Structure 1
Amino acid sequence: MTSTQYKRVLLKLSGEALAGDKGYGIENSVLNSIAKSIKTLMDMGVEVAIVVGGGNIFRGRSGEGMDRTTGDYMGMLATVINSLALQSSLENEGVVTRVQTAIEMRQIAEPYIRRRAIRHLEKQRVVIFGAGTGNPYFSTDTTAALRAAEIEADVILLAKKVDGVYDSDPVLNPDAVKFDELTYMDVLNKGLKVMDSTATSLCMDNNIPIRVFSLEDPNNIIEVVKGKNIGTIVKGD
């Protein structure tokens, strides 16, 4: 069995990453590539939990003329669609997968129960957490931080379209400087767009490191777990 730096990981996937170059919806080729990488992790003996966003379908703040609470609930439902799509791809790879949702919808997923989630992980099943925290005004970043703390994950793997954390948007500023390592307070004080402040503070309070890297190559997920220094690490002092 290949040696790994982490035993239990929380993989946070943005909804936009699932859309690929289309920018909207779900790109099956991207989904399948992610599933293959996760299958490799499982074969290495790593326990994998996943939180996926819903921005490729509906972002909570995007409903013009809609109250925030309704928009956030719609965004939560979008994450469930992505969770089910990812579950299907993983099962096509032979990976036993469970979706647990913070909003009960028993016909299609289990309700979120912490002890059951941990038991699934111990039995080498992937667990996908859908519907955010079940509460409006909380992002899927905060969901990732909360679930990582609850299941005692070793790290949050924050898979994005960019290859780390920069001092400004590298798409808009070609001179943007990339950070290799940051503290939680660096992120909060500099206002860096890693996770929202609630999620960052939750990680800081529970000493959960965050590894930010690009999902352009899905194999990066495997390399990070092996201990390769990819992207940016956010941790305590």
Structure 2
Amino acid sequence: MSYCLLCNTNYKPQIDFKDLFLFKKPQEKAICPNCLSKFEKINGQHCMNCNKAGQKVKFCSDCRVWQVKYQGKLLKNKSIYRYNQAMHDLMVNYKRYGDYVLHQVLADLIKSQISPADYYVPIPTSKSHIARRQFDTVSEIFKDLVPLTFILGKIDNGSAQGEKNRQQRLKTEQSFYVNEKLNLQGNILLLDDIYTTGRTLYHARDALAAAFPNSCIKSFTLAR
């Protein structure tokens, strides 16, 4: 029996017949099938650049803004889930209320779905938020899924993106910097939890691109 961290019940893990054929033990997950069904994967029409769901045009309104601002140099992003009510509730409990064990649920949601890269760089959490929660929300999700390169630092301005409205997010000033002079060459994948307007990820991309101009930088988030 496995235990679901969302509904606090025991459940029987589903049997994958391929694993059965290979005599593999069923993989335990921190989320039951019923809770898992509440999360919507991004399928069908979506923005070709950032994966925003429900788009009938090639680029969503956010990406059109960035296309103008960055003269066509868009940041290619992959997201797996829609930011629906289930994802909202999960992120509130994880980030606002600091329910640390929920990083296991978030990791299970994206296991084996992260894009390949030479370097995986998590968006850093400010020192004040780490002090409040006692953990780094983004790196904890990805730490057991891919090897992380901790090269970005964040200036602590005391205000979280989740506490801002859309216009305030877009006006946020650059707060990221490269904190080590490593010689990174190749494909860099920025990792974050939620893509809202893209402001955070574009700032992070700018910092990395300035330090490593010959690298190819993309991003991956759980939800959009």
Entry that produces 0.94 once Rg/Rh (Cα atoms, Kirkwood Rh) is calculated, selected from 1, 2 | 1
To which of 1, 2 does the computed value -12000 (helix-only ellipticity at 222 nm (-39500 (n - 2.57) for each DSSP H run of 4 or more, over all residues; to 500)) belong?
-> 1
For distance in nm of label points 7 Å out along Cα→Cβ at positions 139 and 171, which of 1, 2 scores largest?
-> 2
Calculated from one of 1, 2, distance in nm of label points 7 Å out along Cα→Cβ at positions 115 and 131 reads 3.6, and the structure in question is 2
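Read the figures in this text as sums done on the coordinates, not as results from a lab. Quick caveat, the model's predicted, so the values are computed rather than measured. Cβ atoms are built from the backbone, for glycine too; each structure is taken alone.
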